[in-house]
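Given below, in the form of structure tokens, are the structures.
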Structure I
Amino acid sequence: MKIIQVTDTHLGRRGEVRFGADLHERLDKCIEHINAHHGDAALCVFTGDLTDDGDPASYADLRAALGALSMPSRLLPGNHDKRANLVAAFPECPVDDNGFVQSVHDGGEAVLLFLDSLAEGRVGGELCDRRLAWLEGQLAIAAGRPLLVFLHHPPVELGLPELDPLGLERPERFLDLLSLHGQVRQVFFGHVHRDVSGSVGGIPFCAQRGLHARFVLDLAVSRPIVEQAPPSYAVILVDRAGERVIVHTCDFLERWPVYSTRTGQRIATGV
């Protein structure tokens with residue numbers, strides 16, 4: 001099974017250039033690249049901050065852009081989003097019984113859980129009692145099955161002073177539930193605008209820097225500085241038994257010189 005993860009699209013006003021980039025144009029090119037190179041993917045997951053301010057016009061633009069995507073998509077809110085406006089623009093977007101944008105996808109090789117970590121009016125995220133109860137119920141239903149979990153906010157400190165205070169609040173409640181299930185193969189998130197991987201409590205995790213500008217790497221002090229690094233999306237491969245999960249980062253706007261490994265000569269037409 002192949003899954004695509006795109007994060008932090010931050011769509012704002014059309015024509016707006018933010019930190020040197022037009023994010024509408026960037027999203028269009030991202031979708032074009034996914035279609036051209038990974039059209040066989042089962043699903044494309046957008047892990048939050050779909051828009052920059054939750055404006056209905058931005059969700060309308062997002063809907064128009066996703067019309068070109070050649071595979072089904074699943075949308076999750078981030079702290080820059082507004083849940084009501086997201087659901088209004090995408091009425092087909094699955095929600096749980098409490099109106100949170102949470103859902104399940106059975107991919108055969110693994111069960112995918114999509115969590116809503118938006119805390120309206122705050123940058124940090126939360127999984128309240130109702131959302132955790134939903135998660136606990138889904139974990140029980142998927143007992144014995146391999147799981148992949150997607151949300152916007154990181155459930156672990158990453159050693160980034162600028163961003164760690166803005167992650168998921170009380171993450172131990174979330175992680176304890178996952179540990180009890182015992183079959184979680186990977187947790188995927190965005191929010192931090194950096195490529196980060198590791199494990200917490202024996203559970204692997206992976207973050208993508210996404211389409212927006214990247215926060216500079218400073219492990220010593222908090223600095224509100226971003227750099228216009230190449231945008232990326234993730235290509236996630238899951239084997240038939242759900243035992244092996246591979247994550248590739250694709251810098252889709254990068255254009256480097258291409259050489260033959262056999263002759264050492266530069267190839268005139270790149271890939």
Structure II
Amino acid sequence: MQQLRSGDHAFISYDGDEAGRDVVSAFAWAGLAGHEKVMVFAAPGLSEDEVWRRLDAPGALLGAARERGQLVVSSMRALIHPHSVFTPQRQWRRIAEETERALTEGYRGLRTYIDMHWVGDLDAEVEVMKWREAHAHHLFTDRPYTEICAYDSRWFTPEVMTAMHEAHPCRLLPRLGALHVEHTPGTVRVAGEADLATRQEFIGALHEALRRVGDGDELTVDLSGLIFLSAACAVDLLRLLVVDRRCDIRVRCGPVPARLLRQAGADEVPQLRLSEVER
């Protein structure tokens with residue numbers, strides 16, 4: 001979530017009533033700090049007071065943002081009012097209007113968090129919703145609009161979840177502080193946070209990647225999706241590479257992890273090549 005930029009259309013899933021509250025709270029706070037207008041379209045079953053509580057309200061800053069209209073709690077039903085039937089075009093038009101309104105009010109853009117339970121609340125067809133998600137690119141083109149679509153995996157079928165995961169250009173981890181690992185031939189990609197809480201998972205991912213690579217091949221360890229790399233995890237990575245010298249290693253990472261790895265002795269590992277990338 002911390003890597004979201006204006007113009008991103010993101011997917012996130014959750015599987016519990018309390019899951020994802022850290023994400024929506026951080027998403028809202030980041031928007032306020034960036035002088036964007038923030039609209040939260042929460043699950044219809046939640047009262048407005050409960051939504052504000054999940055945003056860590058009341059508080060001086062959130063209360064002030066609420067009073068001046070920078071932070072708004074609403075619903076899809078209210079967004080398309082006075083119409084009661086959802087259509088993608090109707091929703092798109094209203095989002096475009098709200099984006100322009102935010103700019104007129106002096107904000108840098110608009111960001112929305114949309115809980116997809118509105119589909120059931122408005123008795124909308126899931127296939128229509130899926131079409132909307134797959135054809136909403138124009139909302140984000142040359143427009144300062146950012147959107148997170150939150151799907152409850154207990155309500156949507158696995159097929160819908162998979163389709164929506166693929167339809168969104170950005171896919172978010174289900175909670176802050178999580179670590180995500182993807183293995184492909186010759187590459188292990190790690191995203192999220194590699195710290196004390198996820199250290200064993202991080203080490204396990206590296207062990208598995210080294211096990212999969214053949215002698216004399218090159219392994220790419222892609223850390224470009226990390227939000228945070230702890231010193232302990234940086235040392236763990238280098239220790240594993242010192243022990244296993246069967247292949248060349250290319251580590252892709254941002255400038256901060258690269259500096260940390262060099263401080264931990266990366267330049268002394270002969271088979272290691274650091275490749276700095278920007279997010």
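Have a look at I, II and say which one yields -11500 for helix-only ellipticity at 222 nm (-39500 (n - 2.57) for each DSSP H run of 4 or more, over all residues; to 500), as calculated. Derived from the structure labelled II. Taking 17.0 as the value of mean count of other Cβ atoms within 10 Å over residues 156-163 derived from one of the structures shown (I, II), identify that structure. Derived from the structure labelled I.
For the read-out distance in nm of label points 7 Å out along Cα→Cβ at positions 52 and 172, a value of 2.2 was computed from one structure; give its label from I, II. Of the structures listed, the value fits II. With respect to Kirkwood radius over Cα pairs in Å, for residues 92-139 alone, the largest value across structures I, II is given by II.
Kindly point out which one of I, II the value 66, 42, 35 was derived from, the read-out being Cα extents along the principal axes in Å. Clearly, the read-out refers to II. The greatest value of distance in nm of label points 7 Å out along Cα→Cβ at positions 148 and 164 among structures I, II is that of I.
Since every read-out is calculated from the coordinates, none of them should be taken as a lab result. Keep in mind the model is a prediction, meaning the values are calculated, not measured. Cβ atoms are built from the backbone, for glycine too; each structure is taken alone.
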